[in-house]
Structure 1
Amino acid sequence: MGTWDLGPFENDMAADFAGTLDGTAPEERESLVRATLGRAARARDYLDGSEGEEAVAAAALVAAQCPGGEQVSTGYGPKEPLPAFSDDLRPLAVEALDRVVAGESELAELWDETTSGPQWREGIGRLRAVLASEPGPRKEAPHDA
């Protein structure tokens, strides 16, 4: 696991996902986030760790635009502007996070083997709480994340 910290973008796969997002045409960025979340949410068998890491990163980007969401402030996140995401991404992000922490998830298993596992799960829980809250006024998409 190429992970160096607890944050959603503090691992190799999420940093690579941010780079892919930056290299994607602006009008296709929401579709990439949607596809990433959908892949994790729909996984019925074992969820690969890399897919879980990308889903957590995508969920963090959606949560950043929600009331109470934290901006992605790491240098490993996307550098290019993101669109204002559709509200229907919020429940999909919740489903993806639920799948990431469920059984048959490599990422959850790997974190559970560490002393930081409970902190990681708390972070996922905070993201989920922001995403599951009632939609309110939308935050502006940050121009320099």
Structure 2
Amino acid sequence: MQQRISLITLGARDMAREAAFYDALGWQRANGPEGVIAYDLLGQTLGLFGLEDLAKDIGVPVETLGHGSLTLAHNLGSREEVDALLARAETAGATILKPAQEVFWGGYHGYFADPEGHIWEIAHNPFSPLRAEDGAFRWEGYGEG
């Protein structure tokens, strides 16, 4: 197995509400089949799929899916960008779980939950600068070698 994630799928109870939230963040939808809403990311795709349909596709009762201990992280180039994105997310319908603040490891971050409770960390990590060409993230940055 290669060390990558191709698709992140969020099970949505209300597809229209979830899609409206990500649309309000400024994300552009990719073309896809009926019943799936997808947003292409840098090297990955975030998909929204009905929770009942996801459970059926996996072959488990919907109660099995619940809310796991998972966060999605979005890194930015500055503290100001973190503050601005958290404000935009809140305006779009997110619940701010942790306002932006300095972190013990030297970064700056905050957390929000989308309308269905999927948790996002919005962060600036000065030790892992984003790649200049396309904004891609890599732990500890893009150094030589």
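See the values below:
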| item | result |
| --- | --- |
| If FRET efficiency 1/(1 + (r/R0)^6) of positions 10 and 26 (r between Cβ atoms, R0 = 25 Å, to 0.05) is computed and equals 0.50, the structure in 1, 2 | 1 |
| Structure from which 32 was derived, relative contact order in percent (Cα under 8 Å, 6 or more apart), options 1, 2 | 1 |
| Given 10.6 for mean count of other Cβ atoms within 10 Å over residues 58-65, calculated: source structure among 1, 2 | 2 |
| Answer label among 1, 2 for the case where helix-only ellipticity at 222 nm (-39500 (n - 2.57) for each DSSP H run of 4 or more, over all residues; to 500), calculated from the coordinates, equals -7000 | 2 |
| Comparison of 1, 2 by Kirkwood radius over Cα pairs in Å - largest value held by | 2 |
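Readers should treat all values here as calculations from the given coordinates under stated rules, not as data from a laboratory. Remember, it's a predicted structure, so these values are computed and weren't measured experimentally. Cβ atoms are built from the backbone, for glycine too; each structure is taken alone.
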